[in-house]
1. Taking mean projected area of the Cα convex hull in nm², for residues 41-136 alone from the coordinates of each of I, II, which one would give 6.7?
2. If FRET efficiency 1/(1 + (r/R0)^6) of positions 9 and 153 (r between Cβ atoms, R0 = 30 Å, to 0.05) computes to 0.30, which of I, II did it come from?
3. Match the computed value 1.5 of distance in nm of label points 7 Å out along Cα→Cβ at positions 1 and 97 to one of the structures I, II, and report its label.
4. Identify which of structures I, II gives the largest calculated value of distance in nm of label points 7 Å out along Cα→Cβ at positions 57 and 81.
5. Match the computed value -10000 of helix-only ellipticity at 222 nm (-39500 (n - 2.57) for each DSSP H run of 4 or more, over all residues; to 500) to one of the structures I, II, and report its label.
6. For the read-out volume of the Cα convex hull per residue in Å³, a value of 125 was computed from one structure; give its label from I, II.
Structure I
Amino acid sequence: MSEQELKNLQIYIGKRNQNQTDEQVIDHIKKINDETPLTQEEWHKLIFPSCNNGQVEILKFVLSHIQSLNNVKEYMIHTVYGRNENINENRIVVLKEFIKYLTDNKEECLNETMINAGWFGETEIVKFLIKNGANKGYKNQNDLGLLECSERVEKQFKDSSLKEFLKNNQ
């Protein structure tokens, strides 16, 4: 598959310009794979559009074709990138899928994902990550922690839910 064909497939998965269902998207991927089998690297690249958009069924389908999942931390951080409260429940289900693959660096991965979710004020995702082992006192290499994230979110988005959560769960 050429780089452009792969990019087009990623766009098809992520954008759904014609309001395709999960089943239609999966059928389209199957059709392409039947014509020219996707490589492991190409399957990995199909994770990105499904994880950030909270497309759980498509993600599960893609993961079922991957022999060994690499870069779990990168996928988890990509899942929480951007502020989109409308799909947070689906994003949490996506994170549950990725958590199954965490091994050696589980806490670091959860912590970094938590800080990224906090940066965008995704309080429900932050709570989920803490329940699953993230350390709410964690600060990243730039000395950024949830408190700093909550102050940014309050200022940028006029949302104090993360700050309230931190205050009520010291």
Structure II
Amino acid sequence: MSEMLAESVGGATVVREKAALAAGVPVEEISIINGSGLGHENQISPRAAVSMFMALQQKLEGTNLNVADLFPVSGRDIGTLEFRNLPRHSAVKTGSLFDVSALAGAIPTRDRGVVWFAIINRGTGLDNLRDHQDWLLQQLTSQWGTPATLPTAISPHIDGRKPQLGDSSRNEIL
């Protein structure tokens, strides 16, 4: 499906150019060979990943939505976050290949407000890589504190009582 979507807007080259423009980063920081995102040739710099998240957040302003409504949130959603130990209320995007683990998103902190981040690790033992990513973010939260109230920038607006992202009850057979 993602491959078809990429092709519908002009293919990998056009997607790369549009993504770089929207994120405000040099096109050289994004390498896309297909719309699936699968394969080592599809690469993005950590800065570009963070810039894309921030650009998306900015684009959502005035819509009564934010990234916490579009991406999994730790402590609320399951799926790719089910066995993670991420700081509570972090809105994140995970990604992995057989030897790559990536995590990008936003964590709420008391001292720094919303902290945007991207961590991309390459190596064997994905569970170990994920554990280290979680540990790093927990350390940042320990140092910068947990906010007394969730920043509105990443406070979800979608009703938590409705079926969650990844919930198979949301699927329809047409």
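The numbers here are math on the coordinates, done by the rules we state, and not lab data. Quantities reported herein were computed from a predicted structural model and do not represent experimental measurements. Cβ atoms are built from the backbone, for glycine too; each structure is taken alone.
1. Values: I: 5.4; II: 6.7.
Considering all the candidates, the number was obtained from II.
2. Working: I: 0.30; II: 0.60.
Of the structures listed, the value fits I.
3. On the way: I: 1.5; II: 2.3.
It traces back to I.
4. Numbers: I: 2.6; II: 1.5.
Sorting by distance in nm of label points 7 Å out along Cα→Cβ at positions 57 and 81 in descending order puts I first.
5. II
6. Numbers: I: 125; II: 141.
The structure behind it is I.
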